[in-house]
1. I have 32, 28, 18 for Cα extents along the principal axes in Å, calculated from one of the structures I, II, III. Which structure is it?
2. As an exercise: relative contact order in percent (Cα under 8 Å, 6 or more apart), calculated from one structure in I, II, III, equals 46. Which structure is it?
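Where a number appears in this text, it was derived from the coordinates with a stated rule and is not lab data. From a predicted model like this one, the values you see are computed outputs, not experimental measurements.
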Structure I
Amino acid sequence: MSNIDELDRLDQRQKLSQLEDEHAALDRQVTEFANASGADQMMLSRLKRRKLQLKDAIVRLRSNVLPDLPA
């Protein structure tokens, strides 16, 4: 494997870690926001949509970073 491939994989792993951290923080924020009385439903909906976008990005990156497992 070339150095460029290895650097690309390292960058992808770092990005994956950042996205996972952001997703976890957003998950906590959504939970707190949903439990707050008088929560703005539009804002809650936006937070949930962003959380789903992050999850999709995480799944895509994981498929690039983690090798396929034999069946």
Structure II
Amino acid sequence: MSRATSTRSFKACIRCKALLSQDTQKCPICGSVEFTNEWSGMVIVVDPEKSDVAKLLGIKTPGRYALKVGL
């Protein structure tokens, strides 16, 4: 499986930018039901309390997030 194929198996939550599997119906981070397949960049946050990147991006919950989300 190529890298492009594996990353596109995710969709992004429009509200919080969490990257979720295509079969997810409701975002477990923010509760939104609005998603997009138009996203780029990925950051994985393990410990938001200690991560300067998470603080900069406003991420408070561990997980996989898109850096940019299109509509």
Structure III
Amino acid sequence: MSESGEPTVVKVIELIGSSRISWEDAAANAIKEAAETVRDIKSVWLQGCTAKVEKDRIVEYRSNVKISFVVNRED
């Protein structure tokens, strides 16, 4: 429950972040992008990591994440 006594509802969205630097940076990029439109992000769950490979080298890191946030009621 929230401080006001109202039940709290948390929503979860799934995203794939990308980076040329690292999987950690890819996850951070997903959170940063989500924060542009989502308020009150509470947690991130790293589901897995993949990478794009070209000529035997990783050229892009990808992090599959689930981000949870509190659903706020509009009064």
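1. Matching structure: II.
2. Of the structures listed, the value fits I.
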